[in-house]
Structure I
Amino acid sequence: MRNIMAIFEKEWSSYMNGSLLYVVVPAFLLMVGFFSLYFQDIFATGIVSMRTVFFWCALSYLLLIPAITMRSFAEEFRSGSFELMATMPISDEELVLGKYLSALALLFLTLLLTCTYPITLSLLGTLDWGAVAGGYIGLFLVGASFTAIGLAASASTSNQNNAFLFAFVLSLIPFLLGYTLGRVPESLIPVVQFASFEYHFNNLARGVIDSRNLIYYGSVIALALHCTMFQLARRRLR
């Protein structure tokens, strides 16, 4: 646990002292604000709901999270610092968890900064706070899944740009699956639907906390983190 916290603090310090926090996070908030307030004005619909904001947050995470995770391991490989860390008494599990938790902390911060939306909407009418809570849980799980995928992508290359592209594509595919159901053979619809992020996210955003949705995201996260550790083990063997 001590090693995990040490890695967490190191990564968090790099976020705080680098330009990432002051460029990527404001860009995320501007994107969500622009699309929610100007492109699709949530105050002009006459419906007090956070569904639109949640959708644009999830879509913005497709760009935000790969930008956060792309340097996690790729920069370590490029600079040669991973070889130094490999000589230290730190396991791959501790290294991955420390980096993952620090990225999740930054993800949680971005969610906190969007809390002005439900507060403002609640002043305009009756807001379903159960759906809001479910939506935030779903949004955090989507972000946590993207983060795990981003770490796996970063552990697969020493080039940050490639890590960003890998993470973006790998996150985009399950995100878009739910929007392709009209072109999928009827026999495959249940499978494609269950594999899509959008299906499980919409269930949570309705305020329905179903264990199947939680297990789905937990499985995606576990698989992606396992792939990350597999890539690290391969590099150690080299």
Structure II
Amino acid sequence: MSTQPVAELRGASKRYKTGDQVITALHPTDFQLFANQLTLIIGPSGSGKTTLLSMLGCVIYPTEGDVMVAGRQVNGLSEKKLAALRLQEIGFVFQSFNLIAPLTAEQNVMLPLQLQGVPKKEAKQRVDEAIAKVGMGDRRKQLPKALSGGQPQRVAIARALVTRPKLMLCDEPTTSLDVESMKKVMKELRLLSESGIGLAVVTHDMRLREYADRIIYVNEGRVFDTPPSQLYDAH
């Protein structure tokens, strides 16, 4: 494991003001994510795990503390520089996959490279590699509506992977998958983490624990290295 984290929170917290109320989504948190490591972030809805993921992904700024990604402090970056950092250094796999319906699987994977302005020949080679890594070569010409099981997730993973990010963030990637599809998706994510990517997976699915190098638990905006017993005894 690298001694230099690919992403880090240093006393980072997030609060929102609603009228006279102040809601703390995440209390001050220290957290490091390393390359070659698959980290599960487990917690129920509203626990703060998506806030944690959004900070790592430079989607939201912390109220206090610092966020570091790929060795850069991101707090003070402009929206334009943040967008460039997300495009170049971070791969996202969203719960809804966000595949573009009129585009084939291959075209969806190609899209971020087109946004980056990667030359066509290099882009095609990188798309081929990414699609092969997730075992979707025989489905590359299919539209999203023709994909089933864990196939949309695997295309979304290829799209996140194709930019060669240092950090990949997955939000509930196994929701509604059957056991076999879940295993395929998690095995692919595990292999990606072993190839040098820092990978964080937000989930409430306790089946995923066996695939993790590290597990953290989030409850009421606080991060724990062991599960809060009142929440997880039932599992």
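Here, each number is a calculation from the coordinates, and none is a lab measurement. This structure is a prediction, so every number in the text was calculated from the model and none was measured. Cβ atoms are built from the backbone, for glycine too; each structure is taken alone.
If relative contact order in percent (Cα under 8 Å, 6 or more apart) is computed to be 30, which of I, II is the source?
Computing relative contact order in percent (Cα under 8 Å, 6 or more apart) on every structure in I, II gives 30 only for II.
To test your reading of the models, identify which of I, II gives -24000 for helix-only ellipticity at 222 nm (-39500 (n - 2.57) for each DSSP H run of 4 or more, over all residues; to 500) when calculated.
I
When you work out distance in nm of label points 7 Å out along Cα→Cβ at positions 36 and 140 for each of the structures I, II, which one comes out largest?
Evaluating distance in nm of label points 7 Å out along Cα→Cβ at positions 36 and 140 on every structure, the highest lands on II.
Work out which structure the value -1.29 belongs to, where log10 I(q)/I(0) by the Debye sum over Cα atoms at q = 0.30 Å⁻¹, for residues 84-131 alone was derived from one of I, II.
Here the read-out was taken from II.
Where is distance in nm of label points 7 Å out along Cα→Cβ at positions 172 and 196 largest, in which of I, II?
The structure with the largest value is II.
Here FRET efficiency 1/(1 + (r/R0)^6) of positions 156 and 188 (r between Cβ atoms, R0 = 25 Å, to 0.05) has been calculated and equals 0.30, so which of I, II was it run on?
Values: I: 0.30; II: 1.00.
Going through each structure in turn, the value belongs to I.
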